[in-house]
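Have a look at these structures, which come just after this line.
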Structure I
Amino acid sequence: MRNDKKNLIVEMSTQFSIDIIEFCESLKVGNKSLLGKQLFRSGTSIGANIREAQNAESLKDFIHKFKIAAKEADESAYWLELCNKSESYPASEKLEKDLESMIRVISKIISSSKNH
């Protein structure tokens, strides 16, 4: 299933992972690394699963990888929400907005793939 053309969701998830890495590094500096570790894992896992989906063995496998990415995105949304609602953690509205956009694209990919 690999397609080496430019791919919006691959690019979005890669950039999101880079932004998550930088945000989590800032949490480490602020001695907020426990939550940062959880956010780092889930936030970078989104792109890893999307990248894996590009080499899926079947349509079913492709959808499965995207469903995992959707779960990781939902978990990341939770950790970002905690950061944004906690007075002692830095907030990142940009990360939340980027994640919302990515979740919409992931959902659309899953639903359109199921119809094939």
Structure II
Amino acid sequence: MTQPQRDRLGAAQAELLRALLADGATPKGFDEDRVRIEKRALLNKRRGIVEMLRPDVAAELGERFRSLFDAYARTHPKEVGTRFREDAARFAEWAVANNHLTPPKKKRWWQRAT
């Protein structure tokens, strides 16, 4: 494979990832329906993992969890190298910053585990 071919392939892969993970447009040559289905599956998987890792956040948000997480995920794609715990923590921080969650209470020095 030549370098120009590698560059085109890399660009196509990046465009597909943007479409799947960051609310980008479906690239030329890809089936719109299949990309939409895969995009939804990946979002459902990410949301389910965040819900499993942060049941406190999901419980406090209740029925709003799904729509709020989906809104968050569209504008905050999971970054390369980010662990799911970090992703869940970032969602919780986003929800607090946007007044969807009550801020966590700070632990006092005498309540901290040693």
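Using mean count of other Cβ atoms within 10 Å over residues 33-40, single out the structure from I, II with the greatest value. Before the final figure, lay out each step's value.
Values: I: 17.1; II: 13.0.
That would be structure I.
Output the label of whichever structure in I, II has the greatest value of mean count of other Cβ atoms within 10 Å over residues 9-16.
Working: I: 18.2; II: 12.9.
Across I, II, mean count of other Cβ atoms within 10 Å over residues 9-16 peaks for I.
Consider the structures I, II: one of them gives 47, 22, 20 for Cα extents along the principal axes in Å as calculated from the coordinates. Say which. Write out the running numbers ahead of the final one.
Working: I: 47, 22, 20; II: 63, 33, 22.
Value 47, 22, 20 for Cα extents along the principal axes in Å corresponds to I out of I, II.
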Which structure, out of I, II, was helix-only ellipticity at 222 nm (-39500 (n - 2.57) for each DSSP H run of 4 or more, over all residues; to 500) calculated from, if the result is -21000? II
Name the one structure among I, II that distance in nm of label points 7 Å out along Cα→Cβ at positions 25 and 65 of 2.8 was derived from. I
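Match the computed value 22 of relative contact order in percent (Cα under 8 Å, 6 or more apart) to one of the structures I, II, and report its label. Walk me through the intermediate numbers first.
Values: I: 28; II: 22.
Considering all the candidates, the number was obtained from II.
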Supply the structure label, taken from I, II, corresponding to FRET efficiency 1/(1 + (r/R0)^6) of positions 41 and 105 (r between Cβ atoms, R0 = 30 Å, to 0.05) with the calculated value 0.25. II
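Any read-out appearing in this document is the output of simple, stated calculations on the displayed coordinates, not a laboratory observation. Quantities reported herein were computed from a predicted structural model and do not represent experimental measurements. Cβ atoms are built from the backbone, for glycine too; each structure is taken alone.
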